[in-house]
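Asks: Following are the structures in question.
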Structure I
């Protein structure tokens with residue numbers, strides 16, 4: 001995996017494609033919330049603008065509120081350092097008008113926050 005977090009939510013991002021026209025990355029996302037009385041697993045592929053990824057990473061390094069949003073605005077990952085919290089929201093509407101949405105949040109320890117920042121910061125950017 002290119003980026004992997006194990007706690008308080010399992011999140012992996014594997015970058016599988018790149019578009020030079022609008023500098024962007026296609027990522028395979030797997031998300032599994034932990035600590036609830038049910039099992040939930042999400043797998044999808046999403047496109048992120050390189051600039052959005054860079055801004056998210058810079059905010060993480062400054063330990064300020066950080067939000068990563070995909071190009072279609074269907075996925076949002078927020079890291080709040082002041083409240084020590086991770087939150088996610090993913091929604092989609094299909095061609096027939098049906099919709100689905102998954103959102104949640106979990107508190108994070110200082111060690112979990114540091115691990116998250118390290119995981120994103122360790123990814124070798126090539127753009």
Structure II
């Protein structure tokens with residue numbers, strides 16, 4: 001089996017927009033929590049997913065949900081979901097869509113506030 005890697009990536013990322021972080025009600029794609037997505041031409045899927053806080057009580061639920069979305073989206077030969085609890089998430093990782101959604105939902109610019117509190121480049 002040879003897969004269209006770009007098509008699969010697009011489908012998976014679109015499907016993951018239905019997976020929401022429990023702390024910040026924005027999907028994990030637009031929060032910038034998909035750190036890596038690799039797909040082999042044989043259909044093996046590897047994805048490294050972060051969380052907004054390493055103390056998140058539902059990290060295993062997020063990993064399980066990510067795996068289920070991938071299973072429902074593509075006919076993967078294998079799926080490896082790695083939860084990255086070491087990479088520190090910041091609002092700077094959010095997509096433009098995620099930042100706009102946050103502003104509309106909460107009424108302030110999380111990136112601007114974060115930069116004021118932590119400095120520009122952290």
Structure III
């Protein structure tokens with residue numbers, strides 16, 4: 001028996017990273033709804049302040065976190081575009097602590113979502 005690692009099947013991933021926390025973008029059209037969903041998904045304490053500064057602090061305290069937003073095309077659509085930009089900035093700043101953000105959408109909505117990200121970050125999505 002060889003000690004060399006055998007490749008995994010292509011459909012299987014083994015990871016030492018954090019398990020993803022999932023939020024439904026359809027339930028996050030407003031800041032209030034987004035903060036409520038994130039507090040639930042990340043199991044934040046009841047005293048979580050439900051604002052961008054509080055989320056920044058919480059992400060710093062949590063360390064490595066993988067947040068997945070399904071139906072991300074609906075994320076913060078009831079808010080001015082700058083609020084989506086604030087979300088991206090908070091997660092961008094937290095990336096150094098091992099925080100990742102995955103925005104999931106379907107093929108129909110992907111160009112618009114990429115455009116929203118690019119407009120607010122100045123970087124291609």
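Derivation of every value follows stated rules applied to the coordinates shown; laboratory data play no part. Here the structure is a predicted model, which means the values were calculated and not measured. Cβ atoms are built from the backbone, for glycine too; each structure is taken alone.
Asks: With distance in nm of label points 7 Å out along Cα→Cβ at positions 80 and 104 coming out at 1.8, pick the structure among I, II, III it was computed from. Don't skip to the end; give the middle numbers.
Replies: Details: I: 1.8; II: 3.8; III: 3.2.
This figure was derived from I.
Asks: Also, quick follow-up: I have 15.3, 51 for Rg and Dmax of the Cα atoms in Å, calculated from one of the structures I, II, III. Which structure is it?
Replies: II
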